[in-house]
Each structure stands twice: as structure tokens, then as C-alpha cells.
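Right after this note come the structures.
Taken together, the values in this text are just the output of simple stated rules run on the coordinates, not laboratory data. If you're wondering where the values come from, they're calculated on a predicted model, not measured in any experiment. Cβ atoms are built from the backbone, for glycine too; each structure is taken alone.
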Structure I
Amino acid sequence: MGLRLGGHDFGTTRTLVMAIVNRTPDSFFDHGATFSDDAFLAAVDRAVEDGADIIDIGGVKAGPGAEVDTAEEVRRVAPAVAAVRARYPRVVISVDTWRAEVGRIVCGEGADVLNDAWGGIEPALAEVAAEFGAGLVCTHAGGAAPRTRPHRVAYDDVVGDVLQRTVGVLERAVALGVGRDAVLLDPGHDFAKNTRHSLEVTRRLPELVATGWPVLVSLSRKDFVGETLDLPDPATRLTGTLAATAVAAWLGARVFRAHDVAATRQTLDMVAAIAGSRAPAVSRRGLA
């Protein structure tokens, strides 16, 4: 299946980098480094320069933390979307939210994609995407409530649960009018999963790719990487993240949500060159 977001046709093979630029004071990785307006826009500039295809803006930390109501989330993300749209008229803008009310406001400000990390817990979010012609990401969260951590979660078949919970949401979105080539499936690494679950989902990505829905993965510096390599500090998890990124790209994932745009872009380009879907940037060796 092709992939079309924000008026851009990305074809059937190109891999995309979705740059994480948070509008939160308590992010697990950067601890609020891009919370201020100036720092946020500087981070967007770096991401675009480094080759990001999509800018993903989030106003609520995924994990437990201080209460962020709808009004505060809107205050954080709506002006940010407007500022990025004014600065980069053609860049694809995504907003990480599960709330339909937030989705409606940010689409009005120019967002192209609604990135629902909590598995369609507000079904009206898909209706908003359809109304505005926006794309939609549906993430497997195992039915968990937003901002909760997994506790002794168990599955008979974790990939089966991903398929059972997400494909219906994706099909409903298309039935509502969201473009079939603008709907993505995210297996939700770390969301309602322990480390072994996230590793298994990665290993079995071809089963998700085989559904025909474009697959998005959010691997960047996550706990499953940290636990696998015994690296408690997210700042030390880049190598493991890029290893997982290369594997996921080889197995067919299309969109990669990442903190480290340049390193992720290089990893994806190298995998694409090995796979034969991208030519080397230069080819001089042995020709002189």
C-alpha cells in the first residue's frame, strides 16, 4: 500500500523519519529541553535540516506524571502547530494526542496527522481525522488507560492481540472517510508490554506488514532497549535503538518515530541501499 500524508505521496517503499519534538516539561528523555517556544522551534529547525519527513508534536508525557487537562494540552500544542505550519508550509505535522477535542483544534491549526498512542480510547478522534482529511496512527495499548504503565501484563499471543485490537480501529477510520493510504498501524513498543513482548513484536513485524497497513514503530530510547542492554539511562540507548531501527526497517516498517533524526535517517538509508530500494549517494570506489 502507498502512503500519502499532508499532500505528499511517499510511495510504497520509502521509509520516513517522524521527529519527536515535545511540548512537555517532563519528557522521559529530554526532561523538558524543548518546552520553551524558542527551544521548540530550534529543535524543529534541526529536525527538518537533519531530514525529518514528519514533525510529531506532543503536549502530554506518555507515562504517569502531573495532570494535564484538555485545556492545558491545547495551550501547549495548538500554538506550536500554528508556528511550525507558518515556518514550514509543506512539512507534515503530526500531533500525539488521544483526545478528540485536541485533535479538532490542532487540525484547524494545520496538523496533517493525529497520532493516537492509546488505541482509539476516544473513538471520536477518528471522526475528527476524517472530517479534516488528516491521517491517523492507531497504536496498540492493550486496552490500557492513557498514561499508565504495564503491570504483569500477559498475552496468549501478543501479536495476535495487536492485530485484534488495532485492525478494527483502522478499518473503522477508513469507513468514516480517512484515506486508506493515510492510516498507520503502530504495534506500541513498551505500551502495555514488557520487554519480552516488545522484542517479540519487533521480531514478528512481517505479520503486521502483511496486513497491508503501513507500519509505524516508535523505538527511540525506550525501556525495552534499556532493559535488553541493561542501560537504565535513556541517554545511553542510541546504539540499541538504531540496531532495532535497522531490523524493523529490514522487516518492512515504514515510519520511524525518533529523537535522533540524523542517525535514524542514515540507518534507514543504509538499510534501503542494502535492500536495493535506494542507490548509494556516490559510487566511486573501484572506478578510478
Structure II
Amino acid sequence: MRRAVLIAVPYLWLLALFLVPFVIVFKISLSDVALARPPYLPQFSWDEGILAFLSELDFENYIFLTEDDLYWKAYLSSLKIAVFSTVLTLLVGYPIAYGMARAPSEWRPTLMMLVILPFWTSFLIRVYAWMGILSNEGFLNQFLLGIGLISEPLIILNTNTAVYIGIVYTYLPFMILPIYAALDRLDGSLIEAAEDLGCSRLSAFWLVTIPLSKNGIIAGSFLVFIPALGEFVIPSLLGGSGTLMIGKVLWEEFFSNRDWPVASAVAVVLLLILVIPIVLFQRNQEKQQEAEQ
């Protein structure tokens, strides 16, 4: 009985906070906007029955998404930005994680604290801080002008470059921590053995360290890619109107256009896209646990 209750708690949590809201959103995506009747049709009636209610649902909104190039362009742009941001985050995060794993043991807790320290500050405040740093009169341009490296301010804010900077900065800890955990478990004698067998330090790093930290790289990449794909705050504040991401389109459909059915269809398609990396991430975690056992 205790085991059943213990297992039932997370399933009830998922049922209440994921499955039920998803079913509601999916139902709305099959509905139509009703003028002068909030907010959409059909609406269930006990007198007409559930069959009559289901017969009025259709996939018109999903067909509309395929016909309007704004939506599929937004999906492709979001995928491109998420993939490129993940690669940049990996290129920045791996050396940091490697340096933490190679640091003396007494310094590692301090370095770990410095990595997670940004989480002590509001996410929104950190994004606003980057707006001040990257603006034409911001700290970065003033510094570069002051040292004579540039003659006029760089236009960074309201570009994709600012979006990449914001995503990399925001999700960098999610890349560092899994890689650090994998590198921290790495047996240093394997590197010494590779060097004794004739490998240079670079060859030993490429042939031994990288493969043995593969699980951390995969986990960190998924942890960055999944939230970056549906990111809304960073492209809205740092990217401006020129940045096309599906999170911004979704917000505009819900709150600007007030078209709940189309917005729900956009959300359902986005969730289906995210299911693929989530399933792959879960399988990678299961393989990692099996290998440790």
C-alpha cells in the first residue's frame, strides 16, 4: 500500500498539472472563435451530449498553421536559434566545467557556488541588465569607445546576436553542471595511461576525456535546447521585433490577437516538437543509469 501511494503521488501530480491542462489546450485548438461569446465554440452541453460536442471539433486551426508561412518560419527560426545557442553554450561551458573538475578540491565548492550564483537573482532582472549592457549607450559600447577599439557604438541590442548572448548567459549553468558531474567522476589514471602509450595531451583529451564526458555533454545540451526552443522573454527583450521565435508568436496570438484556438494549436505543435528531445534525453538518462549499475 505504501509503495502504491508513493508511486501514485508523482503520477497524480503529472495528471493534474500536465495532462489535464494539455487536454484543455488541445480541445481549444480544435475549436473556433465565437464572436460576442467568450471565448470559443463549441461548448459542451449535457442536453446535446458528448457526441454532438465532439462532432463540432475540427483541425481547421492546424490547417491554418500550414497555410500561413509565419508559423512554420517561426518554428524553423526557433529551431535554428536553439541549436546554435546550444552549440555556443557547449563551447563556453565545457572549458569552464573542465577547469572546475581539474581545480584543487578545496576550490571546487567555491567555483560551484559561482556557477549557480546567478540563480539567486531574478531571471527578468538579469535579462534587463543585459539590455543596459548591450544598448548603444550601454556599458559595453562605452567601454569599447573608451579604450579606442571602436569609433561608433555597436548595434547589438534588438538583434539575434543579443538573443544568443542572453540565452548562452542564462542557460550556461545547465550546461556546466552535467558536464562537471561527468568530468568529476573521470578516472585521472586513464589520461596518464593514454599519455604513457604515446598520446599527446591534446590527443588524450580528444580520445579519452571527450568520450567519457559524452553523457554530460548530451544531458547539458538537452537541458539548454529544450527551454531555449520555446523561449519568450529573452527574444522579446533583447531581440526586438526583428527576432522571430515561436514563443513570441504564441504570446501575440494569446494576448494581442486574442485568438485562443490558433494559439492553442501553436502550443500543441510546439509541445509535440519538444517531445522528441525530451524522449531522447530520458533514454540517455536511462542508459547512463544502466551503465553505472
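Computing mean count of other Cβ atoms within 10 Å over residues 43-50 across structures I, II gives 9.9 for structure II. When mean count of other Cβ atoms within 10 Å over residues 19-26 is computed across structures I, II, the figure 23.2 traces back to I. Here relative contact order in percent (Cα under 8 Å, 6 or more apart) has been calculated and equals 27, so which of I, II was it run on? That value comes from structure II. For the read-out distance in nm of label points 7 Å out along Cα→Cβ at positions 67 and 267, a value of 2.4 was computed from one structure; give its label from I, II. For distance in nm of label points 7 Å out along Cα→Cβ at positions 67 and 267, the value 2.4 is produced by structure II.
In this comparison of I, II, the computed figure 80, 66, 34 for Cα extents along the principal axes in Å is attributed to II. Quick one: semi-axes √(5λ) of the Cα gyration tensor in Å, for residues 155-258 alone came out at 41, 14, 9 when computed from one of I, II, so which one is it? The read-out was computed on structure II.
Given -21000 as the derived value for helix-only ellipticity at 222 nm (-39500 (n - 2.57) for each DSSP H run of 4 or more, over all residues; to 500), which of the supplied structures I, II does it correspond to? The read-out was computed on structure II. Calculating mean projected area of the Cα convex hull in nm², for residues 51-194 alone for structures I, II picks out II as the one with the greatest value. Determine which structure produced the value 14.1 for mean count of other Cβ atoms within 10 Å over residues 83-90, calculated from the coordinates; the candidates are I, II. Only structure I yields this read-out. Consider the structures I, II: one of them gives 22.8 for mean count of other Cβ atoms within 10 Å over residues 171-178 as calculated from the coordinates. Say which. This value belongs to structure II.
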